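Quick heads-up: structures coming right below.
Derivation of every value follows stated rules applied to the coordinates shown; laboratory data play no part. All figures in this text were calculated on a predicted structure; none of them were measured in a lab. Cβ atoms are built from the backbone, for glycine too; each structure is taken alone.
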Structure P
Amino acid sequence: MTDLAVAAVTDTSATLNWSAPGDDGSVGTAAEYDLRWSSERIDAQTWSAATRVPDAPEPQPAGSEETCTVAGLASGTVYYFALKSADEVGNWSSLSNVASDTTASGEPPENPVLALSPAQLDFGAVGTSLPFTITNTGTGTLTWEITDDQPWLSVTPTSGSTTTEADEITVTIDRTGLNPDDYSGTVTVTPGSGSAQNVAIQMSVSGGGGGNFVLLQSDTFIMGSPTDELCRWGDETQHEVTLTRGFYVGVTEVTQAQWQATMGWNDSGFSGPDRPVEGVTWFDAVSYCNQRSVAEGFTPAYMISNPGYEGVHIVSATVTWNQNANGYRLLTEAEWEYACRAGSVTAFCNGGISQCLCGSEPFLDLVGWYCGNSGSQTHDVGQKAANAWGLYDMHGNVWEWCWDWKGDYGGPAIDPTGPAFGAGRVVRGGSWVPFTWDCRSASRSGYSPHIRYDLIGLRLARTAF
């Protein structure tokens, strides 16, 4: 027999063909076949060590086409096959020719398929960081690279590979230096094979001042609380205040991402790029104002001399305010209350107060995070409703450092900046910890400027010249 051949292979089997040899002289019908296989070469010496196929076919008359499938083979392996036949009295033929082939690898061909979710990210007016996912819905390994088309966009990571687990990609936006408007961009994911896909990016910049700020004009208002306001304290005496200069005020509290980008560190107790930064001293806050001013080409508002440090935190310094500088600064206490009220005269910017502790407070629930709804933690800025002037989280989330030393109110005032000295710098707005009364528009608190708590952050302002 000289025509034994491998007709087909899979990853676990091989199909063999040959012509029936007959009994004697290529006539008649053989009595039996002995078909063997091995992963080693077969010859007369190794024949006995090869594996015999238990279900070899019954021989057909001479010249017939015979076929047999050998199963149970390993994938990706070279196999050798040989055959003998016997006549009716048990005489065995010599060894046939040796056929060989390699079984298939057993792995399906790689066919990676790119899928993105979601196909659009909308940051609104306050968001700074959002994720999307890359998924391989096909087989094998999906390689990819990411590009973006706007200078205010950044993506992390920008390249990688995805197999069975989805990869999360973080898109970050920076509104610094942008004029108020709606903005759009595109993040493009290009796979190693196949077509590129896009994630559409939408965001907006509110107000004015070259960033996410609202411009408030000069005005006169009544500061403090009326004597019949529930939960008021005696240091909230109503008096008339005139603000002679307009100012820009941040739409949100300074976020951890913004702080990290400027200061190079973030020591907040609750981690999250869009959560408000907290755990910073008053001195840290004015230092941030100056460093961000320099980074954006403004004149720093503060002179900070003889700073003392504990780690990265400034815990002592002499600070003076140049009121003619156009750089970032803290709000004065009067500016803060004016911005918070947004024209309102009620306990909260959107309505009155019904109880003083941690129970449900309908109006406060709509605009702020406090002990009754915070879950004992800060939250991403801008998640509650804004006040009438588009400012978020003026009530709750974190207290906000102001410029002023805390002191008693006097009579009518023009551009007040607080007393020259005091025991504590003013914080306003309440936070995720305190009772409802702390979150009222008129509520006042003060802390030593070296103190840092996970319930005190800041909001930026700039004088409008």
Structure Q
Amino acid sequence: MSQAPSRSLCLALALVCGSVIGAEIALTRLFSFLLYYHYTFLVLSGAICGLGIGAVLGAHLAGRQALSSLAFGQALGLWLAVAFAAWMPRAGILWLLGVAALPFAVAGAFLSLVFRAHAGHSQRLYFYDLTGAALATLGIIPCLEWLGGVDALLACGLLAALAGGLVAPVRRWGAAGVGLFFLAFLAQRGLAMVHLDLEELGQAADKPMFKALSSLTEPGKLVQTRWSAYARTDLVDRTGETGLNFYTDGGAGSYMFRFAGDFRRLFFLRQETALFPYYFAPRGRALILGPGGGADVLYALMTGWARIEGVEINAEIVGLVRQYGVYNGHLYEFENVDIHVEDGRHFVERTAGPYDLIALPLVYSSAAELAGYALQENYLFTQEAYARYLDLLNPGGRLALVVHDHTLMLRAITTLAALWQGEGRPAAELLSHLVVINGTRADPNTQ
């Protein structure tokens, strides 16, 4: 029977597994910002494939010295991968895939070696494996919010370095290695040596935010950034006077208008097509799914709606709108405004209604994003969701869709028409309860 693994080896195993799962989640957030969602899954799938490759290579390794070297190698590989992705974000998919797979391959070799050397105690090893992964899954979320995407990945590298110190044959050399990684991490926190190169991203201009930052006429200025498990949220100043732009993972954009409390100064907004649905009476209770920076909430306030409810899935946007309350006139603090931070579909399933207006201001604008977005599942735009919206409307209520693409508009109308006729009602009556607006002209990302 194989020798029982030491406690230090079990702890090292937990740290390596925690580093792997934490890096997996953090890489999802980093690549979601750098790339479009489908490429993100491609890169991550390739990176995780590195675990299998490393396991095969681990069959040719043996000894405690190899374990320590592999753990430190995983930490170094992860740091190098993060630095490469941050400094050269446009290196190409294959380069990013290969570099991202490196630390996973080293981790795979480590795990293979541990389980092979102590095969008779796999249950105990598996317990530490799952415990480390579970704790890292819980810890990476606050870590992303506190440290940001780049430094959260570097912190995952620290876990692997700690594992290397625990299994080092010579303890003082292991402690020295861990100390070097900690000093490097502290230097990174103070000097931000590894950071995303927004200038290079701006040259590509393949996402609305990158396009805004590199605009020749009105180049944007990054005001503030927040990371979370949901997305990276950026606040960008493009116009300076009228408002600020929010971007989610560099793509989906929404607008926060400058508002000092006097609606008369917003006369220029009355020309916006997105304001049109809010003119209809009765102006009792309105529900806005995805208010973002608050433009639609402002439209409803301008036109005198009695009760306004907004449902925003991105908590960071809501937090930033409230943080910049002086700038936007404390838009989300009005007595007749309620903002809920949750998934819109879940909210409409449990709310009682009824509403005089349900507005869905779709924020996607980039042509490349729309091409994929029109094909992917979105539970706010299914036939069941539309049926629920219609159920929540008052007899004279309206459903308002602000879309930025002809394909999405046709999909929405045909889905609603099929639903309406399926209930035995004339299709012509649908037009009395539906407002569809082309929001391209008012979209700040296309200007």
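To test your reading of the models, identify which of P, Q gives 25.7 for Kirkwood radius over Cα pairs in Å, for residues 57-320 alone when calculated. Before the final figure, lay out each step's value.
Working: P: 25.7; Q: 22.0.
The read-out was computed on structure P.
Suppose you compute helix-only ellipticity at 222 nm (-39500 (n - 2.57) for each DSSP H run of 4 or more, over all residues; to 500) for every structure in P, Q: which one lands on -2500? All intermediate terms of the calculation are to be shown ahead of the outcome.
Values: P: -2500; Q: -17500.
It must be structure P, since only it matches.
Given a value of 24.0 for mean count of other Cβ atoms within 10 Å over residues 273-280, point me to the structure among P, Q it was derived from. Structure P accounts for this read-out.
Tell me which structure, out of P, Q, gives 27.8 once Kirkwood radius over Cα pairs in Å is calculated. Considering all the candidates, the number was obtained from P.
Given that volume of the Cα convex hull per residue in Å³, for residues 41-200 alone, derived from a single structure, equals 115, which label among P, Q identifies that structure? The correct label is Q.
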